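Nothing in this text is a laboratory measurement; each read-out follows from the coordinates by a stated rule. Quick caveat, the model's predicted, so the values are computed rather than measured. Cβ atoms are built from the backbone, for glycine too; each structure is taken alone.
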Structure P
Amino acid sequence: MKVLVLLESPSKIEKIKHYLEEGFKENEYTVLASGGHISKIADKGTWGLGIDLETMQPQFTVEKTRAKIVSQIKKEGKNADLIVLASDPDREGEAIAWHLASLFDGKKKEIKRATFNEITKDAVIEAFNNLRDIDMNLVQAQFARQMLDKIIGYLVSKSLQKSTGLMSAGRVQTPALNILTTRDEIIKQFKEVLYKKIFVIDNKNNINLNLTKDKNNKTVNTEKTYYINESQSKGMVDNLSEVYKCSDYKSTAFETRSFKPYSTAGLLQDGFSKLKLSAGQITVAAQKLYEEGYITYIRTDSVKYSEQFIKDAKEYISKNYSENLFKEPIVGKKDLNSQEAHESIRPTDISMTPEKAILEIEDKTQQRVYSLIWWNSIKSLMKGPSGFNHRWTFRNEGYEFKQSWQEVLDLGYQAIKHSPSDENVEITEDDEIEEISNQKPSFEFKQGFELNISKDYIKIEDAKTNPPKMFNQASLIKELKNLGIGRPSTYNPILTKLKDRQYVEYPKSKPIIVTNKGYEANQFLYSQYQDFFNLNYTADMEYKLDKISEGTFNYVSWLQDIYHSLDKKVKEDVSQAQTDILCPRCKEANLVYIKSKFNRGRGCSNFTTTGCGYREYEQPDGTWKEYVPASKDDKNTDEN
């Protein structure tokens, strides 16, 4: 049987063709790659949306850059007995499969869908042994997502451009920009409070008591109560005696497990904080590792492993470390709107250690990302450091002091020392855990005893309140995930679009900087279109798209309501859009923003009535300069 297999990425062709020819020797395979989407919604009709506004159905056109591969696919499909659509296993991949299948409408071809979470021989053969039909719920969800993005993006961008000269707004990147600007405003308006902390410190005996309540049993140094000032601190110290009576003692067992299976968001966050790589760098490296068969599919919100991987990892840990070190992974509560359609990101073969991988993987960034994923996966299936947390409460003349100490009895994965050859991963560990455990206080592990400590050991330290931290790429992705905004496939594009629009800057490994254009865009969009970009509304959109994927929500009336609301408002705003700057040439009309491919432009609003052709463009330093077209004489001089 002649089988045509259609993939997304050309880099997968050789490997998958090899697996298929080994697993199904009776068939003849031709494997081609579409290079991603072959079609897009046409830029035609009302507002250039390319949508039938009565039925809310998209009108597609083949991408010009895909014409050659489309022709080749059609040609090979003529002779195929079976066409298998093996695009990526997500909503976008399902839509790509639908568009590829539509190339053979009316041709009476047998067309099936194959999906696999990893590019390994077993996974590919299993997928081809379990072919299915295209999931139209996923396809409809992808259509709805495209139409939603285009309705909001095209209409609001038109208003933004006419009113400010800025070029673009987006359904998801606009709320992300608002999160950044809101945090910046909070930081700018923050007023620090200087205060005092009172300790009793005896390093020789590992005593470190911290004053937590005053003699009126009121908690100190919190925003809800009060902060100790200098005069209060001196008065408190004067009131203290040298006798500290232990009024309470508690001991509770603990285990610290810092590693859990990677979702896309988790990988991007750790890649930024631990490897100092941008979301874009991590995504590119991880995608290549997936295509080469080293790791599972990288766009997932799941934090679960397959039973087979857990079994294989358990055997590996028992053989190479200790039988007692294995522990089932952390299964926390399901994330907001998490679909968990795929397994979490992990190595396809746990025995492919970072030391072995660097012998095969040439790219340094890919080596580091693989090491990060491998170590995270193995340690997420190990016991963490464990022992007891000891907490003492002391009273002195009515004042309350506390001290705690963590006693580590089992280091767990902390006992593992990385091989010197594993130089491409920088994993931050709880390096101080052993040191802290050695700092055992010299007093009793019970209540009722007394400590006699000279006042010479009392320390008053300066402290101040701090504003919330600025977002970096990792913390922004975490915030988006927590708010239910965006999905595994959109985190990196959100960051990329914000930068491409010149709304933000990303200094390497540092907080995100919102530019003047970013502030201006945010101010306009949230003053005029707040209802369409508030965080709850955006999260609800994502929720509805997920429900479409499940086949439990009809999107037609929903999209129509959004369109009609925006259409009315944008028309009103665009008709009134005008600056308060008088044209410096004709001095008869005000300037309006004009469409410009690069820098912002302004032109005389009298152009259509009087022909005043005054134009000016924003310069890199923020000033505006009149546009003076080159004369014919100048052009001739240049040519000669």
Structure Q
Amino acid sequence: MVIRGEEKMTVIGIDLGTTNSLGCVYRNGKAELIPNAYGSYLTPSVVSMTEDGKLIVGQPAKDRLITHPERTVSSFKKDMGTGRSWKLGEKSFLPEELSSLVIRSIVEDAQNYLGEEIEEAVISVPAYFHDEQRVAVKRAGVLAGICVERIINEPSAAALASYFTANEEQNMLVFDFGGGTLDVSLVDCFDTMVEIVSVAGNNRLGGDDFDRLIAEHFLREHGMGRQQLCAQEYAVLLKQAERCKKLLSQQEEVVMHATVGDRVYESTYTMDRLFEESKDLLKEIRQVIGRALKDGKMTIHDVDLVVMAGGSSKMPLIQKYIRHLFHKAPMVQGNCDELIALGLGLVCGVKERKEEIKDYILTDICPFSLGVATINEADPDRAYMANIINRNTVLPCSRVRRFYTASDQQDYVVVEVHQGENTYAQDNLLLGKIEISVPPKPKGKEAVDVRFTYDINGILVVDTRVVSTGVVKTHIISQKIPEAELEERVRELEKLKVHPRDLSENQQMMERLEALYQEVYPEQKEQVQQMIRTFEEFLDGQNPRQIQGYRRYLEKAVSVLEYYDPFEEEFDASESDWDLWDEEEAQDPDNEETDEEEFWKKEGDDHSWTS
């Protein structure tokens, strides 16, 4: 939070959308949407350049999509972080430059509405944006003259808004369908926790695809191709297709008109026809939902509530399809366009430590796996990807794996850091390369431990440790984040660099289990042994929440098995001394520091490097 003197500056949440963008703040005990200069909460994510070189943003720019298509651009969000440029007249702009104009417009509207200066923002992104795309969003904020303190996944913000309103413990699936992107998240809501379980998405699938689909079928029906239309005619056709899509939510039949040359064409659309023509797009939607469920180890029957977010989720076709898939009606809470922005407003309230919401915690996960390139002996030119942090790992997190040299007398290794899900490293996004020296030894006789420590804002700390010498080097892959912010984030990430096995509370529990195994009756030994095996599996998984949950279970189960009074006629587990355990636990606080040898605890993974 920006503080000037004793005055705390308002933080704004910005839903930077493909089609429309919104601003929201937290005040007077609730999330409050910001109206723009035209009295609307929705600011079209459109930029246009006038003939005299002036840039205009929002609704006035959208009005020029038809009249000046060659000087107006929209849907540029999908190209964030790709390096692709968009042309306005004779000038070219990167997507983050165009997005910065939209962000600046929303900030100015907020300043005018609130009567105060705003210097800090929380901005949402599709959950499936990779690091370069997230950094491009932060860069857009910098270009707009505002500090982007945090990036929030869009479905996470929608989940927070829904849970804050309903306040009911449940498994929630957030279906966030915007103009250009689709995100699906499984969310576990309980107490004041909103925990993301899994995410899946398609950054090239949105409501705009249905507009183009209707337009293409219209042309095909009349024996025409896209090349026969000039830019203005095609812009008008897309506008008519969008109108047809929207009207089908209000009426059973829509007549679509379009002018090509000096002739007017028309077609009649019904919901059944739209469904038939959209089957391929609906199949893609189903695949994304299936991937989220699979990664979250759930089925449709485990989902208590389906929440619709994003403007395109208002389509009756989409809502009907979701109802068909889940055998239940989805929840459409207010205006789907506004749900993400309202969630961002709540995040701002948490950040500003507002009393009624300060205790809410929104966790997020890593949408893509992070790993390194390892040698492929069958095809040395196509290195394998070896994951260190798997996708859907709760963030922030820290993981370590051990790798071995791939050739005799190898005196250096190159750590290629990649992000993605493909088998071959070069098919994934390359984040950086690190070269380190190692003592020359026979193949496989030298090893390097590689630790990744990562947060949702895109800061990846890579620690390398040569096993034989103990030499540790730290490398920061930050994607051009400002130095002051980088230093603060690195300090926070340092706290995570402890293997769960080395935490005092986990060591203590393992010691209790091992002691209990020696003391229990023979018929109970198998039960305790299974507890030990399961606890070891959770520790190996390095998921803090799962470890904590199972440890709480063990605390009760072990206490029951430990409690035995030979002077009592009958054993009653309900009379176990739970208070004594609480006192002991309070006297042994978490120890998050460990010496270097413990910190670099040996991992059993056997991988070889490309060199």
Structure R
Amino acid sequence: MYLARIPLLKSLANTSSQVLIPAAMDQVLPETTAYCDFDRGLLAMSFLCPVNTKQISFPGTILNGGTGILPSYDYVIVGGGVSGLVVANRLTEDPESMVTSFDIDLMPVKLTVQVATVLVIEAGKIDNHSPAIQYPRNVLLAPVNNSWPITSLPDAELNDRTTPVQAGLVLGGGGAINGMAFDRGSPGDYDLWGKLIGDDSWSWIGLLPYFKKSETFTPPSEDLQEEFGIGFEPDAHGFAGPVHSSYPPFITTTQKSFIRAVRQAGLPIQLDGSANAIGGFWSPNSLDPVTRERSYGRTTYHELSNERQNYHVLLEALVTRLTPDLSGVEYVPGYDPTFNVIPQGAERRKVRARKEIIMAAGAIHTPKILQLSGIGSSDVLHGLGVEQVIDLPAVGENFQDHPVLYGSQELTNLSDPTQLLSYTYSNATYDAEQGALYELNRTGRWTASWENILSFLTAEYLNVSTTSLTQAAQQPADKFLRPGLDPTIVQGYEKVKSATLKSMIEGRITLTENLIGGIVSLQKPLSRGSVRAASTDPYNMPLVDYRAFTNPLDLAIFTQGIRFNTDVLPTTDAYQELGTVVHFPTPGLSNTELEAVIRSSAAPTFNHASGTCAMLKLEDGGCVDNELRLYGSMGRIRVVDASIFPVIPSAHTQSTVYAVAERAADIIRERH
């Protein structure tokens, strides 16, 4: 039983009235009835009525091969990754949203209650608790078939090298295969969003409640607080959300040395990076504090939805396109992600969305599916031979990621090699001992995925001059963009670039992430890439063009980030006590030499694909509005994944996607 709150929005003075709430569930579910009394004659009122949900029949939750799929649902969600599972969970959880109509004849009142239904279509499989995904120690060992088989186009500025593109192909998406970092950007990151879209609800203050809503934070133990100085700000965290964030019981002493070095290099040390991610700070993982296993969409949002009678998940089904009238989704069941094939003779099927189609396929696949559906630039669609349904030039543009360089350092004075997380991968005996300990009591090295100490540097700490940033702001907007872009995209980029550089100058956003071991990642690239469908064959992987470092300011900032690792940190007492020797890149290199290193060795991605269906105004090259509605779709299509980021945040993007999806779910529920 549940209590359904029914709003009465008209006079009930007559003996017989009818109130309708939109979007009835025509011919999908049987009626459920209940009776209750109320006082007549009020202009507007509400009352609670018990509703017997046992009469509602809905066949199963996980569907394979298309068996059991209904002809229509209220919402069809394309993609069962981080954002898709969040939105599906929230749309199926609220009894109030399940009431669609009732009749008022004579006392008592007869109610007809029908639940809002959701279908999630996911191309991948469900992971059944495999250690490769669940165990933190294995973050670098996710099965190959849990990621799409995509290779990027050659990057001209990276010596024409190609790069594997990681995009989750499993229920839970990227949350199942990432490094489990659960940090977020600085307030300035999200204030930039709010400014660009003209809506403060997308700023830091507006998004913070959604970061908190997604999270159950477990504070560090007293031992960790005392030994490592790990603090936290309760107001920055949620304590009742689906996804767990916590610290592993195993943290290496080298991480304590790293934060000392960062402090000695002049950076501020934050009590809690979740409140202000500038400088050095400790950060939790998406880690269940009891099981010490990965916490992600499949184990949290999906499991919470799993017993609901109005929730369906179709696995191993490839979405080929949206229907031309935008009323539904076309898909092929039986997709084999291992070999990118379908069973011989499989036919395309359709499912209708009565209210909305929700795109949650990620920044790589959402634009591809839209383009195959006739939504995008006329030039792109003409090249594909696809008839245009919506003229939206920005689909697939504004592509951003975090370029990264993996350095190499040696700690010659380190007496205990187990204080390097990487030691478990090089010493089989130690690794086996730690594995046995983990299986016994969930302690030891296997509870840790990656380092929990992070540092993010502003222009000041990178010695990036205000002059160079000001000069970059004066560049013609299209100077380093791909030729032939629609004028709205160029105009929007100019606004984004100007606002981003202003925030850089003010020190409100960070430019690089510098990690232990010599890793450096560019956080606010001005270069822009694109994602396009390769052909009308939906089994062809999309064309991913990072265009990394095409804007020379990115190269200049990145060289300074590398120097912080090779020339600044090694001079600190903390590094010298460890006998730190930097092997790669070599300290003291000139700008020209460092640029050559970047071109030969940097990767264009930290697996944080973003921005390909940007939330910007239409005249600024946007794809979705501030309510995430796709322009031109008459409210039929909404996008809820990382492709809506107008500017990539300076952070690992996992927790931001959770927050965006939580906000998207609230927007959708308010709309319907």
Distance in nm of label points 7 Å out along Cα→Cβ at positions 189 and 261 from the coordinates reads 5.6; which among P, Q, R
Q
When percent of Cα pairs over 47 Å apart is calculated for each of the structures P, Q, R, which structure yields the highest value?
P
